[in-house]
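Trainee: Next up: the structures, one after another.
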Structure I
Amino acid sequence: MPSVDTLLEMPSAEPVGQFETVAGTRLHFLETGPEGDIPVLVLHGASANLRDPLMGLHEALSGRRVIWLDRPGLGHSQRPNGRWSPQTEARLIAAFLYQRGIDEVIVAGHSWGGAIAMRLALDHPRAVSGVVLIGPALMSNVGDAAFYNRATHWPFIGPVITRLIVPVVARGQLESGAESAFAPEPMPENYAERTALDLLVTARVWKANAADMARVNTHLAEQDSRYGEITQPVIIIAGSEDSVVSTRRHSLAAAEMLSDGGVIVIEGAGHNPHFAHAERVAEAVSDITLRVQARRAAAQ
């Protein structure tokens, strides 16, 4: 396999990994690292694809087996037709793991990927040994969805947005939007190119992402009261200056509901601590691994 740096230099139109067809849906993923401890499944956030966490975390997690997945509908992964939710997404991801012969994972989710990680832990506990969340979106009542996310699926207006407006207007705002997510920390050099950020403005990906975000409150309301059911160990890493997902309203509030959970707040960090603070994420993965091993030893 080419080096990760080589993969990150590939054009956005070229998949960097391989494909697995699960229940008729073609999913794009990349596996890195050696066999050994419990593998880590990494789920990227909204508007992104697997190359975002790959760029931020591949060095810090180089000693682990990691499955980097384009979430269904984003990146180069397909999404089935029909109504979509974190529940259906978690079901498809669990089927993907089973089909790949992966019995259990530690799942690490960033932003909206954190919501999916929690749904996976709730609905498929045998597949998830532990959870690491990075700037996660977890609690409902976060305000109305942006107009363009709601309007993307309206009759007549929707096709105009996806085919005419998005390719021109949204493309020009990709980099500034990414900069604001990193703030107050600097955005890494060549971030937009190396993470194939422009995949977002393709009609298929834009529609899938907009569908997720248009119903974000409904999606989270269907699961945020259940976090107390999660028995797996959970570590949440969040930035004190996150202007995208409030650390107080999401990370701190959700942690209070967890039976074996805690929050690490990184002072001065924004929404993407998996870049400047990647080692903190790797330490959390190692901590979760030790907790899982201790539980197993105690049960014997």
Structure II
Amino acid sequence: MTIPLQRLEGFYWVARHQGYARAARAFPYPISQPGVHQQVKRLEQELGLTLFTRVGKDKVVLTPAGHSLYAFVAPFLEQWPQAVASLRAGTYGGTLKIAAAGMLLRALLPKWLRRLHEKHPEITVALSELRHANLEVLRSGEADLLVEHWPDVPPDVAVQRVGEMRTFLVLPSHHPLAERKRLALRELADETFISYSPESRLQALQLRALEVHGRLPKRTHAADTSDTILGFVAAGVGFSLVPSIDMTGPKVPGVVALPFDVQGSTFPVYAAWRKHAPASPFVQAALKLAPHG
């Protein structure tokens, strides 16, 4: 059954003011008392219910059926003006879906999202961790924003720089060379290297750095994430090269992080979104408060 909104408006104002004349005066647009009465009568006919009982010359009260309908209609009509104003101002609430690498979820996102929540409490943020850089979660709509390092930005994606990752040489804190301020990769050539898994583009960057600045290790051990790599290093399994958004390197018990300041050891971090998607006020609000990279 389709009920015109005007009928529900008439019902609402009569219920709220308990009379047709008072309802006509309270209406948000000009309407006569007979017009309000006609709206209510048509609504009762369409529903097959009596919604009001007359208790005075110009006073009516809700029947049990009327009370039930009023409980449903009133919240919608009372919140409608605010909803329209929010839509026009772009301040309506909703969910912003952000996907990011684990290290960025912990090191870059917290302060950024606190600023977003303080400025826009109406926006709910849904976070997901990227185990591997994957633009498809952005293209498919699974994420509205993707925070990662991208060596090449495809034409269908727009980006804003939000940070920078630096590469650090990490080794166990009990390692004989852990006290050194600087360390050359060739000094660790006979030790096990903890690499990213083969499907990660970070592994290629690691191996290229080893080849250029040292030599390929005799033994390697693969791990999926930076956290796992750092756990292996802390356990004394070997050493590694890992990126960190923290300018002093990752802070993990049992791990020493030494700067690896060579050409190509810094990587920009971007917030990426779909270039040709309809403009999202949630994405724009987040980008305005993003850290400067």
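Every number here is computed from the coordinates shown, using simple stated rules; none is lab data. Values in this document were obtained by computation on a predicted structure and should not be read as measured data. Cβ atoms are built from the backbone, for glycine too; each structure is taken alone.
Trainee: Using mean projected area of the Cα convex hull in nm², for residues 115-258 alone as the calculated read-out, with 10.5 as its value, let me know the right label among I, II.
Mentor: II
Trainee: Sticking with this structure for a sec: Ranked by distance in nm of label points 7 Å out along Cα→Cβ at positions 3 and 203, which of I, II sits at the highest value? Write down the numbers at each step before the final one.
Mentor: On the way: I: 4.0; II: 6.3.
That would be structure II.
Trainee: OK, next. Thinking of I, II, which structure, once volume of the Cα convex hull per residue in Å³ is computed, gives back 121? Walk me through the numbers before you get to the answer.
Mentor: On the way: I: 121; II: 183.
The read-out comes from structure I.
Trainee: So mean count of other Cβ atoms within 10 Å over residues 43-50, computed for just one structure, reads 13.6; which one of I, II is that?
Mentor: II
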